[in-house]
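Nothing in this text is a laboratory measurement; each read-out follows from the coordinates by a stated rule. Please read these numbers as outputs of a predicted model, since none were measured by experiment. Cβ atoms are built from the backbone, for glycine too; each structure is taken alone.
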Structure I
Amino acid sequence: MDQADKLREKVELLKSEMPSARVIAVTSGKGGVGKTSISVNLALQFRLQGKKVVILDADFGLANVEVMLGIRPRYDLTDLIYKNKSIEEIITEGPMGIGFISGGSGVQELVNLDKEKIQNLIAKLVKLDGMYDVVIVDTGAGIADSVIEFVLSSPEVVLVVTPEPTSITDAYSLLKAVNRKKNFDRKQKAIKVVTNRVNSEREGQEIYDKIRIVVSKFLNIELEYLGYIPQDKKMTASVIEQKPVSLSAPNSETTNRLSSICNRLLDISAEEESKTGIAKVLLNFIKSKKSNR
């Protein structure tokens, strides 16, 4: 039994005394497709449904969630790991009481942690699992190692795609890179697609169908369609104003579509009961990164 397996047993022991959060990684094949905006707005939609939600910004270096919310956190994941800050201290409160954790450079450094630091980190994250119902991980974009590892480690993945040809091809490239990994289990991995900035429901469906057919044929990966989000000036304005569209335009078509996607995710949760917990997801992330060194 290796170190990661022993730690996993410890995680399971700790979690047996506390509930586990549902973890959803939101990702994309390229930047600029609205991934972070969807992450933030989905968090707000879950909150409107009475769920306690925290966002983990795992796109280290870019701090997109900070910009989207207009919030500058005092501490980040690095402070939790190296400066002995508590889990409560690194959580910044956002609108409607959603939580926000800045990954900082902490996500990048997870693979370099020794056994003692990993155990300390996992114990704190188990506590986080007991504080929230849903953890939304806003990953980086593209096929960087950290993005691939989060897709591999997270039980649920929401893949954001736009009508741009490069967005579609890059989404396929991301799934192809994930498919090459030995620890990818297509039977256990739920990969769901959201089409963003489309001109109609039909266009959104056609984009999804195009990706699904190719991915099913060449990668043998089954996808699921969550829905579409329209091209909307209100969404663009909300980004500039640093106020999520769910709050700035609650009655807009975009917000209604986001609400429908959230409801679909809640329906899926009832079916799958996929509550792995962020502690186990990050432990899997560390193990996967170490094995691929």
Structure II
Amino acid sequence: MKIQGLKKSIDGKIILENINVTLQQGQITGLIGRNGVGKTTLFRTITGHYLSDEGQILVEGVDVIKKQENRKHIFYIDEQYSFFANNTLTSIAEYYSFNYPDFDLTRFHELLTQSNLSATLRFRAMSKGMQGLFKMILAICSNAKYLLLDEPFDGLDVIIRKNVVRLLLSHLSDSNQSVVISSHNLRDLEAIVDRALMLKGTTIAQDILLEDFKSKARKIQLVLRDKEIPSWLKKESKAIRIEGRVITVVFNDYSSEIIDKLNALQPVLHEELPLTLEDFFEANLTNEQDYQLIL
């Protein structure tokens, strides 16, 4: 899927603009950003629940805005407009099998059995955790090329969350689908995603491959001798935390040149700490004014 120049406004306010991204099949992508930044709006626009103002969404080279039947390649459940409540699990699956020609009803019933879910159970009678597991089963059995999962782990207890993740990863090992997962729980995302897109403002501010990120970026804790933080340090790093004289920063590209500059400062403390996706997210939301030493 290739998204080019996508723009979406709601009530005269620009929510998304200049969205350009290519989703690779066989790749799990995390969509991260602060509350209200437009993650759900992006999903709704991709799937046609919202009409875009500008741009293209190409699947197999064809703009799905112009050729609606190509949306069968994209799976998304919009929680706001869900019709599930009063339906049985079987009737929900039958609806999706009508909309997704490759929907695997046989596997659907196999996964229900494995998950101890009755096909005659009504959706509203299930716990939130069981609902989350069921929606993952629907996504998997749709056999759509692109799965858009909006907060699939939200509100799930540890056991159910592990089951949902296991089910997803087990399925993807045998398929070539592309999955985009929006989640506030960055620890869960970090364990499963290959790539992270960070929405900031109205556009995708960062697009990173986790493997490259972990090989190049570093989280460093410093205590400087001087009261002033050098301008080069503010420019080349992102502050996560300032506590007294202790500075914790992330360098997105930690080079030998940066190491030499840090050593030249002769800091009282210079220590490398474990780096997480949550650190990256927090660091890339900071500004220069966040570099304020408390003396």
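Structural remarks
- The greatest value of distance in nm of label points 7 Å out along Cα→Cβ at positions 175 and 247 among structures I, II is that of II.
- Which entry (I, II) yields the derived value 27 for relative contact order in percent (Cα under 8 Å, 6 or more apart): I
- When mean count of other Cβ atoms within 10 Å over residues 151-158 is computed across structures I, II, the figure 16.0 traces back to II.
- At a computed 19.1 (Kirkwood radius over Cα pairs in Å), which of I, II: I
- Here the criterion is distance in nm of label points 7 Å out along Cα→Cβ at positions 31 and 55, and among I, II the highest value is seen for I.
- When helix-only ellipticity at 222 nm (-39500 (n - 2.57) for each DSSP H run of 4 or more, over all residues; to 500) is computed across structures I, II, the figure -9500 traces back to II.
- Which of I, II yields 3.2 [distance in nm of label points 7 Å out along Cα→Cβ at positions 63 and 159, calculated]: I
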